[in-house]
Structure P
Amino acid sequence: MPELPDIIVYLEALERRILGHNLEKVQITSPFLLRTATPPIASVEGRTGVELRRLGKRICIGFEDETWLAIHLMIAGRLHWKEETRKAFSARSSSKFKAQLALFLFDNGSLSLTEAGTQRRASLHVVTGNAGLSSLDRGGVELFTGRKTGREGGLGKFIDLDHFTRILKSENHTLKRSLTDPRLFSGIGNAYSDEILWQAQLSPVKLTHKLSDEEIVRLHAATRDTLTEWVERLRDETGEGFPEKVTAFRQNMATHGRYKEPCPRCGTAIQRIRYAANETNYCPTCQTAGKLLADRALSRLLREDWPRTVEEPG
């Protein structure tokens with residue numbers, strides 16, 4: 001699922017392409033995508049794009065009449081930009097593009113929303129004004145504030161340590177859950193939480209109320225540095241183009257998606273905890289003092305044979 005660094009790079013690419021341009025036509029090709037009826041989707045046609053915002057993991061496109069399109073890509077949704085106008089698409093049949101959920105035809109090009117697979121989790125809301133956007137807000141604190149439009153605006157100021165600590169300790173959950181809870185922190189998901197916890201050298205299952213002051217300082221710095229680093233990496237990768245290689249699994253990540261590969265810091269094989277469709281990746285040497293965390297599937301199957309440390313045979 002695209003997270004804060006991916007969404008920021010998407011927004012910067014869109015800022016260079018659709019602000020000040022007219023949205024001539026919207027084609028919805030999946031009945032599952034549009035989640036609102038009022039205002040109608042046709043109300044944005046003929047309007048000029050004037051603002052872009054990130055709302056958690058949503059990409060929000062604002063138009064001159066204070067109508068907003070709020071797009072949540074979920075796990076498999078992606079955006080694509082083509083330098084083709086409405087006229088160029090008039091001869092095409094949208095049925096040829098099975099993964100395409102919607103097409104937004106601007107006067108200077110087209111923005112396509114696709115989703116791999118068949119589950120159709122991506123969503124589009126049409127809302128009015130700040131009140132409409134607020135209705136979609138899960139309430140998590142924004143980690144960077146004061147960001148200006150475009151790359152030159154930077155990421156803004158990172159949340160201070162005291163505020164970060166209050167949010168983190170407002171509920172007693174595991175670090176993995178707290179970092180990815182959209183009611184606590186905005187924009188962090190499965191992938192970057194793994195990277196943050198590896199950088200901070202903290203266990204994903206440690207409870208927030210048991211963190212020492214020094215561990216919170218490390219986590220605060222790791223959150224800031226990891227997100228900043230990955231925004232810069234993705235900016236460099238995208239350049240002036242449009243981000244087309246958006247994925248949760250990147251070659252230069254330290255832990256996420258790197259099960260059994262060596263930890264970049266100590267060389268220990270990265271381990272994982274699997275649950276539902278997700279997994280948590282971690283280094284047992286750097287993060288859990290050599291202890292292997294119980295995998296819900298394998299540990300139940302193996303019971304007493306489940307290895308407890310990296311030294312034990314698995």
Structure Q
Amino acid sequence: MSLGRYALRRFFGMAPVFFIVLFTVFLMLHLIPGDPAKNILGIMATPERLEQLRDALGLNEPIYKQFYLFLAQLGHGSLGMSIRYKAPITELIFSRLKVTLSLVIMSAVFCVIISLPLSLWATKHRGKAPDYAVRVSSLFIFSMPEFWTGLVALNIFALRFGLFPTRGWGVGLLDNLHHLFLPSLILGLFLTALVTRALRSDMLEVLRKEYIQTAKTYGFSDRTIYLKYALKNALLPTITVLGLNLGWLLGSTVVIETVFSLPGIGAMLLDAVIVRDYPLIQGISLIFALAIMLNNYVVDMLYGLIDPRIYR
């Protein structure tokens with residue numbers, strides 16, 4: 001089987017999952033205890049206003065018809081209207097998508113840049129002080145609450161030393177990167193702690209293999225053994241860890257964007273929860289779910305590129 005056929009098979013294999021995600025997101029509005037219209041507008045809302053909202057949300061229709069209308073709406077590229085912003089949800093999400101995607105990508109880049117050399121350093125000095133330092137620091141970072149770490153970093157590097165802005169997104173590419181540097185670093189450190197420990201463990205396991213011992217007997221340098229043979233074979237399980245936790249990274253943007261006042265999707269989701277804008281919550285949840293599905297698909301494709309035996 002070629003990589004192209006493998007990619008198509010995995011893509012069409014997501015169809016049932018995609019349908020389940022759609023149905024689950026659709027049910028969110030209907031799983032709210034009581035009357036969703038009353039939950040949205042509050043107990044002081046007039047009967048006329050309640051009925052108007054029920055009509056707008058299609059709550060007076062049978063459940064199967066509501067689901068059909070939901071699918072038809074999605075087919076036209078619409079996620080409905082936001083109750084708070086009085087604007088199409090699709091436009092609201094795309095207006096803030098750039099911020100959240102930039103934050104996630106920068107965090108992943110920081111993770112790779114930091115975790116690769118740390119893992120190699122810890123592996124090369126296994127059982128010694130550098131190895132223990134990397135393992136203890138990774139455990140310490142991963143144990144810290146994200147909001148607390150973000151607030152401490154904001155207080156020290158932004159407020160006290162003035163190295164970074166305290167809020168906002170900035171204007172222009174360089175200003176955007178300046179605003180994103182600190183929140184991306186904080187978010188990336190949590191993923192770095194997990195990936196570093198995973199890659200170190202995988203590297204140690206690979207280094208015990210017979211072909212590594214054979215390479216040593218042939219006189220290959222440590223640099224060649226670690227980078228060309230050990231690292232390549234240890235990357236597969238590490239990519240799994242990194243790929244699966246990118247979904248966690250996306251969910252963590254809610255906290256980080258709120259702490260650093262970034263105008264992204266995560267902060268908008270929290271605002272929607274506070275004001276009970278359920279259509280907006282529903283739309284953002286669908287986008288997050290689809291992003292995680294797409295991320296898992298990309299991870300599968302990376303598997304195939306690194307190790308062609310997977311699809312052969």
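Derivation of every value follows stated rules applied to the coordinates shown; laboratory data play no part. Computed from a prediction, not measured in an experiment: that's the story for all the values here. Cβ atoms are built from the backbone, for glycine too; each structure is taken alone.
List of remarks:
- helix-only ellipticity at 222 nm (-39500 (n - 2.57) for each DSSP H run of 4 or more, over all residues; to 500) derived as -8000 - corresponding label from P, Q: P
- A value of 21.2, 66 for Rg and Dmax of the Cα atoms in Å, calculated from one of P, Q, originates in structure P.
- Calculated for structures P, Q, distance in nm of label points 7 Å out along Cα→Cβ at positions 32 and 56 is largest in P.
- Structure with the greatest value (metric distance in nm of label points 7 Å out along Cα→Cβ at positions 136 and 272, set P, Q): Q
- Each of P, Q could give relative contact order in percent (Cα under 8 Å, 6 or more apart), but the derived value 16 comes from P.
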